[in-house]
Structure 1
Amino acid sequence: MRNTESHNRESSNPKEILVWDWPTRAFHWSLALTFLGSWITAEAGLEWASTHMLLGYMTLSLLLFRILWGFVGTRHAKFSSFLVSPRVFFSSLQNLFSRRSEDHIGHGPSGGWATVLIISVLLVQAISGLFISDDIFNDGPYHGSVSDGVASFMANLHHLNFNLILCLVALHLSAIGWFQFGKNQALTKAMLLGKKTGPAVLGIQSSQTLKALSIFFVCASIIWLIVWLAPEPVYLF
């Protein structure tokens, strides 16, 4: 009985625990870098178009990995651990601007749905880039496989969606600042080191490295095959 009580007490006492596995953290920072690189190369001129396209392929690989990792990854990386019903989500918004710190080990309701939204808009951005052209030197691998109308739609989507991404990034950074300094939650440190303070039973035991590397290799191979197997342009009208 004493051993059981001791175990329960140890499990419930807050301490520093591993919450974010390193693959999730690597995805987060890698995605930030590929987005920044894509933005810079898009503004830098046509001579950077090839690099811009490579960054787009890297972004697709990362996003595909995160989607799969959201189903088979570690406890707090799974979508099922942080996606809540609309009722719970809207209810949580009442406390969003309160300075009271919220007790969430992983993503909270707003952070969880924000994660899915950001993944979705970046996926739209990367996929639409496969179908567009700069009309001079560089075409996306599937630009010549669609009609001019579809290519034009994808180009407009690519440019308009980028503005949406900028808005979401600004909101994301603002939210991090608010939670960091307004609610006194060290989100940046947690995403760097992977650790938070909480009950031991809510932590993860490992980052499942071999599984993560295997999944990322498969994802990168799939994107490479999609690009490499792109059909020769037929330029439909």
Structure 2
Amino acid sequence: MADLRLASTVLILRQIPSGLQLLLLRRNAKLAFAGGAWVFPGGAVDSVDSDNFEGMAQEEASARSAAVRECEEECGLILQPQQLVHFAHWTTPENQRRRFATWFFVASVDQRDCEVVIDDGEIHDYQWLSPRQALALHRQGELDIMPPTYISIKLLEQFSTSEEALQRLALTEPYWVIPRVARDGGAHVLLYPGDAGYEACDASLSGPRHRTLLSDEGVHYIHSGKDVGVAAMDKAEEASKA
């Protein structure tokens, strides 16, 4: 089994007159991991991110530090750790060669302070898009994105402003998920907790559906409803944090 590395990523939002936009970066096509994919700024946690933290909060503090550092390195935008809102945590499936335990954050930048400068090394292009535009481009085959990216964009689609997104996500219990890779007929499937086939890693079992289908048409997220017993990851539902 591949070693599990701590990582973090941050969805950067800005508000323009026509609505909310998010920043997507295109990775160098020659990179071994997710080459050519459109991603949020982020990367693995380095020792420089964790040297100043101790105790139970070390992992989250290190992840916040890495998100800030990677954001500046990859796209030139300056964030502060305290402005990051944690909303999700994804761990790469166990059978993958490269595995990451990734903290997902969201933050907003002022339109006057959102000049993007990419490094032209790891990152080769960028776009500011509304969630609806990003999902449409993905369906058209023009935006290669991974399932966690897709579901995060779907989550943002329900908000009309960056302020609303930050406020609602701050009140929503973050979801934590380790997908399981399976096949359903000829289709590749990622199974999530609550899916009937999750425990057995068998996509053919009848019952609740909580999964993404991966095909030539892109990513398709399925949550069959209350029978799943786990909240849909593309909806923000307020939860008590007391």
Item to check | Which of 1, 2 yields -6000 [helix-only ellipticity at 222 nm (-39500 (n - 2.57) for each DSSP H run of 4 or more, over all residues; to 500), calculated] | outcome: 2
Checklist entry - To which of 1, 2 does the computed value 77, 39, 32 (Cα extents along the principal axes in Å) belong? => result 1
Checklist entry - To which of 1, 2 does the computed value 2.6 (distance in nm of label points 7 Å out along Cα→Cβ at positions 64 and 192) belong? => result 2
Next on the checklist: As an exercise: FRET efficiency 1/(1 + (r/R0)^6) of positions 152 and 176 (r between Cβ atoms, R0 = 41 Å, to 0.05), calculated from one structure in 1, 2, equals 0.65. Which structure is it?
Outcome noted: 1
Next on the checklist: Of the structures labelled 1, 2, one was used to calculate relative contact order in percent (Cα under 8 Å, 6 or more apart), giving 20. Name it.
Outcome noted: 2
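Comparing 1, 2, where is distance in nm of label points 7 Å out along Cα→Cβ at positions 128 and 216 highest?
For this comparison of distance in nm of label points 7 Å out along Cα→Cβ at positions 128 and 216, the top structure is 2.
Every read-out reported here was derived from the displayed coordinates using simple, explicitly stated rules and does not represent laboratory data. Since we're looking at a predicted model, the values are computed, not measured. Cβ atoms are built from the backbone, for glycine too; each structure is taken alone.
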